[in-house]
Structure P
Amino acid sequence: GFPTSHVQASKVEFLYTDSVSTVNALQSAGVKVDTHWEPKALHAWQLVPDLLPDAKRSMNAVADFFKA
């Protein structure tokens, strides 16, 4: 099966519903999923963690996921 997965999305971006569907499908298949939802981030916000607080939060969530 799939390993534990980490999914991030912004609740205001056009791919949010796809991300939710992916999480649901993974969980239905028995995959443990760690999620990080940002309330108002723009698409690809993680690219600028030195400029955006939500990007820094998201990148910290990725780091925490890999440390676990």
Structure Q
Amino acid sequence: KDRYPVIDEEQLVEYSPDVVLLSSEPFPFKKDHLKQIERLGIPAMLVDGEYFSWYGSRLKKAFDYFRSLN
């Protein structure tokens, strides 16, 4: 069994998300991954994974960060 969920391009297109957030943690998505998704016509952005994956003191700043993603 894979450690992380896996989705292929066909599924991604079928699900037609409004945006795909590519987190820097726990998997360090990079610009190549971003381009791969954007080629499918799906908006995507690289995001700081600490705000999505870490708890504790980072959570206090997380909502300001989420709002800044618009």
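Just so it is clear, none of the values below were taken in a lab; they were calculated from the coordinates. Just so it is clear, the structure is predicted and the values come from calculations on it, not from any experiment.
I have -13500 for helix-only ellipticity at 222 nm (-39500 (n - 2.57) for each DSSP H run of 4 or more, over all residues; to 500), calculated from one of the structures P, Q. Which structure is it?
P
Looking at structures P, Q, which one was P(r) over Cα pairs in 5 Å bins from 0, in percent calculated from, given that it came out as 3, 15, 22, 23, 19, 12, 5, 1? Before the final figure, lay out the partial values.
Details: P: 4, 18, 25, 23, 19, 9, 2, 0; Q: 3, 15, 22, 23, 19, 12, 5, 1.
It was calculated from structure Q.
Check the numbers for relative contact order in percent (Cα under 8 Å, 6 or more apart) across P, Q and tell me which is largest.
P
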